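In structure tokens below, several structures.
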Structure 1
């Protein structure tokens, strides 16, 4: 039996049927166990038994983003206090049904049981289980003008999420988490990305130098963000660097920056000019500035395209 799709016998034993959907009353219900695992702080969906990356998404904003993405949903879990969110998500639910040919499965439970599986301190009493498409290295580099953000040793999930959000906003082909960078699919990263992690192609590569060799073989120029000269090479100011064509933007750790061997391997060194006494920016802001400048040079950003929510793509 599929670990997610419970049999009718199990459903009858652990939940009840109502006109409004399935009602879960038991703490031992298999759905609750799956949601508890998917919403835990360390979960990133990588250990699914059937090879599909399943992500738990908590809160109405992430559930809405999941409904609007290409992801398939195993189920939406809602408790009494979260019922109001289904009303505000009505349009997104209808759009999902149109795109997938069927509505998502709705599971209902009590606030107490929902709180027992929630991954946040103040649960909003709605969550979804999404199946995320896995992208390959080749998928990410299909465009003749591929723009890839590479985070090396960026350990703060908030900064990783910010970079992912900016990557989607400024037209990146994808983002690669290299070395000991925080998981791009962790709960904190998902929240910081505000749903962009569901759409932007994401990869992990544990060995940065192996990744750089693959990127160079694929014809990408390596542009490294740094503040100081590397082996006598002065970094170019952000506005003076050329980010057109096939480019990988390399951004390092919040405190230490890029590893020396990564900076030495770069084709281009880039710095963001800063006013004294500020010496550095956090990785999320640095990545956003590089991605914005790349988008501007590629003609994806224009003053007359700006609106209150950001730049149109």
Structure 2
């Protein structure tokens, strides 16, 4: 019985969804189902009950999961003793897109300082395209980026998903509406603030607003999230931003969520590393980043921020 079998069962008991476990472990749902079925056949007992509401451990399943946690803890203790029990140490270079820097960076940095005092880290904040280039050139060890096909060649660890909302300054909205609502079919006619053409952020916008809708629309471009937020506050147009990155602006009233049913799809974020990363502490930092993502998302509704 492999350790990955214990990990799969433990995650399923926590996440209560085969899909969620598959995304967390970066495997297929079929692989998750196969592992659980193999365990149940090997043990001769039912470990989980499945119904439309989710997955629930049986009495035997709970006992197995408790024992599995103990086995994993004992294994980690043994592994530490084999390598001398030393605390992870070294230098790790981490890249963040702006949305990750605004939300997860403070938690990750604080946790690294508190839990791994021997790990030194450097931070690089840029757009995903530049971070991928640095990663490929071994100038970064880890990059926290939005899901994109260009990253398929890298090892991927799902972190979280952020929902986006169209926002604008109250003064800007007052020129077009009295109650803060915008008709869905006129949204694309308003001045827009967008990432540069060809970037992941711009492509997400085109997923919701067609080129025909945008014909004749004034579009302001910036690859800097803070600059885009400042442009929206200045009344230059509407921007699609996750509420989690503009909590202060929403609280202060410098930005307001627009009343519309048209929202960009949830953006999913990953930690990516080069396969078989030459930096031995990269997996430790990636695992910590995943934990911090889950912790961060606990404070929000699932439609706004959800752990993956």
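With mean count of other Cβ atoms within 10 Å over residues 109-116 derived from the coordinates and found to be 17.4, which of 1, 2 does the value describe? Please list the in-between numbers first.
Numbers: 1: 17.4; 2: 13.9.
So the calculation was done on 1.
State the single structure among 1, 2 that was used to calculate helix-only ellipticity at 222 nm (-39500 (n - 2.57) for each DSSP H run of 4 or more, over all residues; to 500), giving -13000. Write down the numbers at each step before the final one.
On the way: 1: -9000; 2: -13000.
Only one of 1, 2 returns -13000 for helix-only ellipticity at 222 nm (-39500 (n - 2.57) for each DSSP H run of 4 or more, over all residues; to 500), namely 2.
Out of 1, 2, choose the structure whose coordinates give distance in nm of label points 7 Å out along Cα→Cβ at positions 173 and 205 equal to 1.2 when calculated.
Of the options listed, only 1 reproduces it.
Relative contact order in percent (Cα under 8 Å, 6 or more apart) computed as 17: which structure among 1, 2?
It was calculated from structure 1.
Quick one: volume of the Cα convex hull per residue in Å³, for residues 117-156 alone came out at 90 when computed from one of 1, 2, so which one is it?
Values: 1: 161; 2: 90.
The read-out was computed on structure 2.
Values quoted throughout were computed directly from the atomic coordinates according to the rules given, and no laboratory measurement underlies them. This is a predicted model, so every value here is computed, not measured. Cβ atoms are built from the backbone, for glycine too; each structure is taken alone.
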